[in-house]
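Below, each structure is written out as structure tokens.
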Structure 1
Amino acid sequence: MSVAVLVGHDVFWVVLALVVVLAAVVLVSLGISVWAFVDCLTQPDWRYDAIGASKVTWAVLIGVLYLVTGIGGLVCAVLYLTTVRPKLNALG
């Protein structure tokens, strides 16, 4: 075997590993964003009123930013899940 064949073979596996890792990151990101989006929409309006937040604002931030930028929607989803959701759930 020549060195060029081995190098080409190794590059294939490296690229394949990177594609698999990237696909996993995208799927986890999508899962977190969908979870936050669905949770945001299923919470009652009175809970948002009680904490001084807006259901529409959070839903638009999570949904639109994920579709447009990906990472922006993920950041909003994580912020929602870690700051707003606990307050909403504490109300019952």
Structure 2
Amino acid sequence: MADKAAYQKQVQMRLNSLSGQINQWRNMATGRPQLAADITNLDSKRSAAERQLAVLRSASATSWEGLRGSIDAALNDLQNAVNSSRPRFL
């Protein structure tokens, strides 16, 4: 059984990293409708990942492992969205 605190920290660090990238791109999107649409999409996916992290934080020591699949899916969805948006911001 993996450690909840370690997993939670890993998720938070990954989310922070992706959020930092999105925030950098936000400034570039000003006045550019396609980029603004990308930021809106990324913000939506980030919010979903943040909600999953909040659920993890409130989960009991015995039930949190059952949440890993949905948390990992939300983070992967956000990562994929960042990866597919990256060429438009370079």
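Numerical summary
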{"quantity": "Read-out relative contact order in percent (Cα under 8 Å, 6 or more apart), computed value 39, structure in 1, 2", "calculated": "2"}
{"quantity": "Label whose coordinates, when Rg and Dmax of the Cα atoms in Å is calculated, return 20.0, 71 (choices 1, 2)", "calculated": "1"}
{"quantity": "If mean count of other Cβ atoms within 10 Å over residues 11-18 is computed and equals 15.0, the structure in 1, 2", "calculated": "2"}
{"quantity": "Comparison of 1, 2 by mean count of other Cβ atoms within 10 Å over residues 19-26 - largest value held by", "calculated": "2"}
{"quantity": "Ranking 1, 2 by FRET efficiency 1/(1 + (r/R0)^6) of positions 27 and 67 (r between Cβ atoms, R0 = 25 Å, to 0.05), the structure that comes out highest", "calculated": "1"}
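Bear in mind these aren't lab numbers, they're just calculated from the coordinates by the rules spelled out. Computed from a prediction, not measured in an experiment: that's the story for all the values here. Cβ atoms are built from the backbone, for glycine too; each structure is taken alone.
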